[in-house]
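No lab work stands behind these numbers, since they all come straight from the coordinates. Since this is a predicted model, take the numbers as computed values, not measurements. Cβ atoms are built from the backbone, for glycine too; each structure is taken alone.
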Structure P
Amino acid sequence: MQLCFAMKANSNLAILRLFSNLGGAFDLVSGGELTRVLAAGGSTSRSVFAGVGKSVAEIKLALEAGVYGFHVESEPELARINHVAGQLGRKAPIAIRVNPDVDAKTHAKITTGKSDNKFGIPLKYAAAAYEAAAKYPNIEIKGVQMHIGSQLTSAAPFVEAVKKVIPFVEQLKKLYGITYFSVGGGIGIVYEDALASGDAAWWSSKPEGERPLTPESYGAALAPLLAPLGLKILLEPGRFLVGNAGVLLSRVEYLKRGSGKNFLVVDAAMNDLVRPAMYEAYHEVVPLVRDSARPAMQADIVGPICESGDCFAKDRTMQTLGEGELVAFMSAGAYGYTMASRYNTRPAPAEVLVSGSRFELVNARENFDAMLAGEKIPGFLKT
């Protein structure tokens, strides 16, 4: 088994070095992510390159870095990889991503395994794609890949997809001698009750349908299906490894009392953590100083950006808070900083890595000089 961390979830160099030190490899989706792995001292020879829009420059970079395999998303991409590999005098290792048309029952914006998603080649057309790949002189067929979506909280969709693809995998092994099967990532995390997410005893007391998907239950469901294949299995978890390991700290600016509605205005915004605005996602919001003696309040928790969508939570009940107090947005370790923007010309926040009692700044807070460094006023506007 080979674990490739899906670094789109969190691509900080310190996190990449941590996983590299633990023996992990990486699931890459851009040339920039590949460059980050190199900068962090990670292994590219065990990492895979995915994504539907690989450019010529990205393919060249990945070939020169010696990636373990390209996860090919379309027939035109296959032709492009063959062409670039030929120019470099190399053979490109590939696995075609098959789309099994399985509904992962997750949010519409993060499902990837249905027939109307942009990802992969439909299973019914995948055999023809492999036949084409076998004829290209600069392509080496190494495996097959699938990935059906993100934030899955049940093993059932994984099992359904694997069962659907296994006959095809067995066929590929006979025809082309493939050596690996990547089953993708997608294991979800707990966003509600995030503080208890690591408490096994607490979760064991919950009804089965409310328990999170664990590596143990995931493995128990899939291992009996995958073991008979005799292939290396690649796993590409992202959110599951980092999501509940990170928080976004924010300071209260105002408690604004309106007509029938209170607003807790904080200094974080949708440019720092876009998931609630983009996915209607839930994040627990926890006061750093908890005081049971304070009266409860109900408020919308909002940021300062000039958009009504800049809202982290609607009608959230918590202890009364005031100006200057700190709150933590839980489960922000995945798809937080990596999806951040500079909207409203707001600098990116700092990142701090904490290990027990040790902590260190691993990404400095952005300043306005850095934000403006690449911009200029053209000469014809200066007259």
Structure Q
Amino acid sequence: MPEPVNLDTLIAIDHLLSEEDKLVRASVRRFVKERYLPRAAELFAKEQFPADLIPELGELGLLGASLSGYGCAGMSPTSYGLALEELEYGDSGLRSFASVQGSLAMYPIWKYGSEEQKQKFLPKMAKGEWVGCFGLTEPDAGSDPGAMTTRAKKDGSDWILTGTKMWITSSPIAQLAVVWAKTDDGDASSIRGYIVERGMKGLETPLVHGKMSLRASPTGEIVLNEVRVPQENVLPGVVGLKGPLSCLSQARFGISFGALGAARACFDSVLSYSRERVTFGKPIAAKQLVQQHLAEMALEIAKGKLMALHFARIKAEKDLLPAQVSLCKKNNVKIALEIARTARAILGGNGILLEYPVIRHMLNLESVYTYEGTDEVHTLILGQTLTGHNAF
């Protein structure tokens, strides 16, 4: 009987990676295996985020990893993507923390902030000394951010912010929030970014309880009750929806890699199980239907990996089109969720136990399928790109 070949060997992308890419992947893989996976099931069950690991994420250069200067690692898009894939192999909540910190909280300051803002916030955020969050989504304005009701009113040299943001990763533990609000006229073109700091009067960040997905991620609200924000905390480099949407593109790119980590974790778990589980006198790995499922899982992971790597190389040379990011995010999250569901079925009754990572990843991916642009939103972005007609 021939020796089995592992998935990495089958996909065979190592010759396409730089030494830095491989080193980053190996370092993060080791961190996840040694520091996160032994606790993963317990953290999910107890709705706990491992805040003690934040400094270690900073030491590994994983906070603001794709940014340059100000203490950031300046990783290539490929290295950054591979790092997020390994983090999500551990849990979507772990990858979400790094994604939000780098792409949604640090990136707008790095891209649109003043030099004073960059010097003040980015080095401490890169080390994990300060945690940031991203205030865009509202209870009644998710997929349509232009319909936000959060307002910023000028008062002398300050701004008074009023409104509520919902489903905000890291808000309960964050020292600062990049909040997007409309100025008095209420027009979407007047949207600006405001750095709201913990301790400002009128700011509350209550925790969302009772989630059955992303339970190891600290999700909350941002409640702004006439919060006074000084002019020095306003991002000067952008006005309008371009600001928050450009941040989302950065995050969505990372998710397209990250989701593959969850898919791999499910695949690895069920492959190992299929070799050990004996029924009707032989391991289920020897059954044709199980082999069909495993082959199709491997096929989809391979295609998703090659697509992500392709777009990472383009991103290293120029900005990706939003539709290209949507293409990759939509495909890879969709196939990851389908792989998780199939893996759960192969495990049978064991598939609902936290002893195996599959049900945890399956539940997490239900959120990943929805956030950073729902699957339907990405479908319409692609549809508009292909047809020239806006169906929103």
(message) Quick check: 18.2 is what I get for mean count of other Cβ atoms within 10 Å over residues 145-152, calculated from one of P, Q. Which structure matches?
(response) Q
(request) Using Cα extents along the principal axes in Å, for residues 169-264 alone as the calculated read-out, with 69, 31, 23 as its value, let me know the right label among P, Q. (result) P
(request) For the read-out helix-only ellipticity at 222 nm (-39500 (n - 2.57) for each DSSP H run of 4 or more, over all residues; to 500), a value of -15500 was computed from one structure; give its label from P, Q. (result) Q
(message) As an exercise: distance in nm of label points 7 Å out along Cα→Cβ at positions 65 and 89, calculated from one structure in P, Q, equals 1.2. Which structure is it?
(response) Q
(request) Please state which of the structures P, Q yields 2.1 when distance in nm of label points 7 Å out along Cα→Cβ at positions 49 and 137 is computed from it. (result) P
(request) Output the label of whichever structure in P, Q has the greatest value of mean count of other Cβ atoms within 10 Å over residues 57-64. (result) Q
(request) Identify the structure, out of P, Q, from whose coordinates percent of Cα pairs over 26 Å apart was calculated to give 58. (result) P
(message) Using mean count of other Cβ atoms within 10 Å over residues 121-128 for the comparison, can you identify which of P, Q gives the largest number?
(response) Q
(request) Identify the structure, out of P, Q, from whose coordinates distance in nm of label points 7 Å out along Cα→Cβ at positions 17 and 81 was calculated to give 1.3. (result) Q
(request) Assuming 0.00 is FRET efficiency 1/(1 + (r/R0)^6) of positions 193 and 273 (r between Cβ atoms, R0 = 25 Å, to 0.05) as calculated from a single structure, say which of P, Q it is. (result) Q
(request) Assuming 4.3 is distance in nm of label points 7 Å out along Cα→Cβ at positions 289 and 321 as calculated from a single structure, say which of P, Q it is. (result) Q
(message) Once FRET efficiency 1/(1 + (r/R0)^6) of positions 9 and 281 (r between Cβ atoms, R0 = 25 Å, to 0.05) is calculated for all of P, Q, which comes out largest?
(response) P
